[in-house]
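Have a look at these structures, which come just after this line.
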Structure P
Amino acid sequence: MKGKNLAMGHSGPMHNESELTADGTPLAPTDVRAVFGKIVAARHDASVEMLRQWIALPTVAQERLNATEGAEYMATLLKETGFQRVKVVPTKGLPGVFGTLDTGASKWLGIYFMYDVMPFDASEWFSPPLEGRIVAKPKVGKVLVGRGAQNQKGPQAAFLSAIRAVQASGRKLPVNIALIAEGEEEIGSPNFRQVTEEPEVLTALRKCIGVVVPDLSQTSNGSIALLLGAKGTVEFQLIASGERWGRGPTINIHAMEAARVDNPAWHLIKALATLVEPDGHTPAIDGWFENVKPLTDRQRDLIAQTARITSEEDAMTSRGIKHWINDENYRASLERLASQPTINLQGLVAGYTGPGAMSVLPTRAEAKFDLRLVPHQTTEELLSKLT
């Protein structure tokens, strides 16, 4: 599908002999698609094997698993795809990877990749997470199962495979590509700015007409979505420590002491309650919406069109939900998704959480968050207002 779209984007004066009929006239678009479709089909097994090998080498930022190996493998994939300039960019955390593919076109397009994946417990998988086994899934068909197959190695491998198929056809891409990849997306990209601000990378990005993120956004009816933007992310944690607070215990003590000793967990919960309104989701921080850019009429029209042509049932089923916030309709939920900055509580841990009960007054409680930013908001602004 992606390959066919790339072929259709190649037109005008860029014809070569493989695009001409016997009498020298250009191939019709349907003929170009047919030729390109045969190339994609012939390379299918090789493309699947590329994805399998990539899945077999997981980079997990939280554990620093395959930190160096993951970046080097990402660089190798780009070189094998024909990128002329490829380099690993060091950061204070996991390295980034930068590559350029210059086809002599007049325009440059930025591409964002990530080579890291979420942590995994093999015992929780019905198919080995690093094997990339093809299995039959009810109501879907044959799928490749592996850690990163969906997010994001699958769509990224498809993108690289499409470029390789274009090259195998003897054609050139209609744009030049500047590609940046990071290895810390799953932990909030704390060092990605160091990659984008590296002088050579920044120079290339400034030439780009836009940045595209290949993603897995095909719906159950076969349609493909093009998302026109993404929210920024800030991740942080709040910790209530008896030792740091000066009022709770410095060690876990018996629950009977709650009659006379302050509890850091309650202290944290009271702080958390100040971050959102009583509805449990609207940010309650002063000035939080001060610089939020409202949706334009054109954006609202696009959202309305999306609500008409996509399945609300699919959207709910894939998320395991039965209601949107405030029982809003599908269109309103899409507008909220596109326009609203959020404060999300990712996790909350304190004291004993094992089976049964344990009479304990904990010394520490921790909450993990993410903030989602919309246009005209900045990280510095929101962190200042949060503080």
Structure Q
Amino acid sequence: MSSNVIPLPRPKSLRTSSDALGFYVRVGHNDHRELLHLLTSGERGIFGFVIGANNIERHRELITEARRRDIDVILDPKTQQMAFPQAMTESLSSLPWGLERHHNVADFDGAEGKTRAAQIVEFAAIHGFTQILTPSHFLSSAADPWLKRDIAALNWTAERITENGSDIGLIYSLALPIKALRQPAERQALLAAMTDARFDALWLKTEHFGDHATGEKAAAYIDACREFHKIGTPIIGDSVGGLPGLGALAFGALGGIAHGVTLQQNFNTSNWRQPRGPQRGQTGWRVYVPQLDMLLKPLVAEAPLSASPRIKSICGCRDTHCCPHGVQDMIKRPARHAIYQRARELERLSAAPQNLRAEQYLNEHVRRVSDIVARIATVNGLDEKLQESLRKKQGEVSRLRETFGHLATVSASTYAATPTRRNHGNG
């Protein structure tokens, strides 16, 4: 950690350092039961769960079980969402730091900001959280007036944690568009703003970057992330999945990733900017097909996986611990399958020496997916929409293959620090 960042107290007995890449799961409204089952079946590849402050009671049992197994439980105070008028809900307004309207910058000035920081720390302590995503907001650029308030709120939160004698970890959640992140001047301004900030890890939540990013955009993201390495804290790609997310890990740009259960594998503020309809429930889970790097609706995935012996042999899950009944379990329990498979992908990358991860990623992920997508796309009788998706995926992976193939020829100057994790002594 650099001398500009002051570490918060952390009992050595509760934290272990390793080169393992971090994997964090953003828990959606209906995800807790499947994640509980995954934990009780012995899953240890998850570093932590991110839980929205408005879902505490619904996810109480998952919080308790995660703490029992020494897995981090991270509070998302939802302040980023609460700054958008159309994104406010009754449950968000009822939080201690909520209002009957959306937040504005004046709500985080001076005494108002200190009060909200204190409320968030108290809330986290009461409900057993081990880490907090700072009360930050989506920035349009480094000149956004929210930046000054967010850094102040971050430090107030750190001070309150110290005053309380707590060992709660503090994560700076930096949310901004990819357009701003890829500008050198913007990055320098952000780094300057963080000079005296107090946090344990930086989570980058980048709008218009995620599982469907182009090769050019993924390369720009990796280049931008490397500039933040000088901070010295672990850097996690928040709401990042798919081949682009794994690539950012393999090339050393990130020390970990966080995403939802088959959802939230990219970040877009459009859901916060648009009026919401009468139904606000979580969209159904998707079926993760690693061989295609695709998340498919269950009905879309079931037809080819069940009807085509060729596709089933190539894309069906053969890991009996993950899916004892193969394709049947992939379709019926897509949440378990997706998280289990992602955890294994990160473990395999982590097991490779840092200087060999990029080549392993190219061979085992990009080239393999590229070849398999090309083969599956030629199968007769596929649903028209699936064929269209496969053709689109072909183009995406082809461009990733070219871009990352070139990037692998250039030696990385720095590598992101990986996150520390809680011991699993009680698991």
Structure R
Amino acid sequence: MISVEEHLARCLDRVRPLEPIELGLLEAQGCVLAEDVASPVDLPGFDNSGMDGYAVHVADVAGAAEAPVRLPVGGDVPAGVTRQSTLPRGQAVRIMTGAPVPEGAEAVVPVEATDGGVREVEVRSPTTPGAHVRRAGIDVRRGEVVLTRGTVLGPAQLALAAAVGRARLVVHPPPRVVVLSTGSELVDPGTVPGFGQVVDSNGVMLTAACIDAGARPYRVGVVADDASTFLRVLHDQLVRADLVVTTGGVSAGAYDTVKEVLRELGTVWFGQVAMQPGKPQGFGTVGPDETPIFTLPGNPVSSFVSFEVFVRPAIRKLAGHTGLFRRSEKARALDAFSSPAGRLQLARGELGTDADGHRVVRLVGTGQGSHVLGGLARAGALVVVPEDVTRVEPGDELRCLVVGRR
């Protein structure tokens, strides 16, 4: 039996970030940028008004501190005008938000500080140089690197890329992950299972977990416990896979097809990892491109925990992320419970805050069995109990991996 750390290190050592490709901006959302992006332009590209109001010379309205000042309005400057204008002394120009400030104008008086006149305006307060004027380049200077390699592209980053003139970006693409559920007892979701049958909840769970990790998954569906069928389906799917995840068929039973087939290839390791749940594990590569494959247990909680501990970090590494792991918090246990000696336990828990503001965690569900889905659905965290701890008492501080969205 090997440690969790040893198995995780071995898995991550076989995974490399995918080669960068160029994608359109919206296609690149959620991807990791593979290049620095420098701006070829200033932002804003010209001095423009930050308010609806009147462009003025400061000296022309200085007297408004004592009494309103009246100025003739020399015209309008709407947003979208593409020709530069000039403001003579002794005049005002009505200007809209985002419109180019005329040459010579030193400030913009908000319309709220005037009577809103069209031919002549009454200015009721003085102003200062630069008031309500957005200067060219105040946001971004030409040549400035605005997005650095390794940035995860969200709405704000894509907006900035668009603003500096980029329509496409070079990114690490989302990994394509094929999800295979094995077991002759399995039926597809939406089917009422008969005696001895089980709905393939694992396939749905793992596919959703892939999406949550930033991958592009392909759920193949149920594959019966037949060696030739499994091998054919696997080979057919490799053409669209950067990574393969299977669930079921990796224990020591007589019909564990995944282990039977893949062990013959000689490129996939099967063994036991010192963890609970999720002790039976398999990892290696398959096919001409040496595509990584994770073979996870069939019990749903074991499958979920195994994905979180081993597969999710691998997906994030393929996608070019540097932060591979879930956020963790320290929390005080509210329950007393036992943990197996020599195995890292990952119990399902619910995080909260006590009256004194301390983070606390309570185990969820009627039991911590590897088949108990009800507790898993309510869990917001995996409570980590080290290998050398066999008993947790209320008040003990534990590390919790935050996996829920609540």
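None of the figures in this text is laboratory data; all of them are computed from the coordinates on show. Keep in mind that this is a model prediction, so the values were computed, not measured.
Observations on the model:
- Cα extents along the principal axes in Å from the coordinates reads 66, 46, 45; which among P, Q, R: Q
- Origin of the value -5000, where helix-only ellipticity at 222 nm (-39500 (n - 2.57) for each DSSP H run of 4 or more, over all residues; to 500) was derived from one of P, Q, R: R
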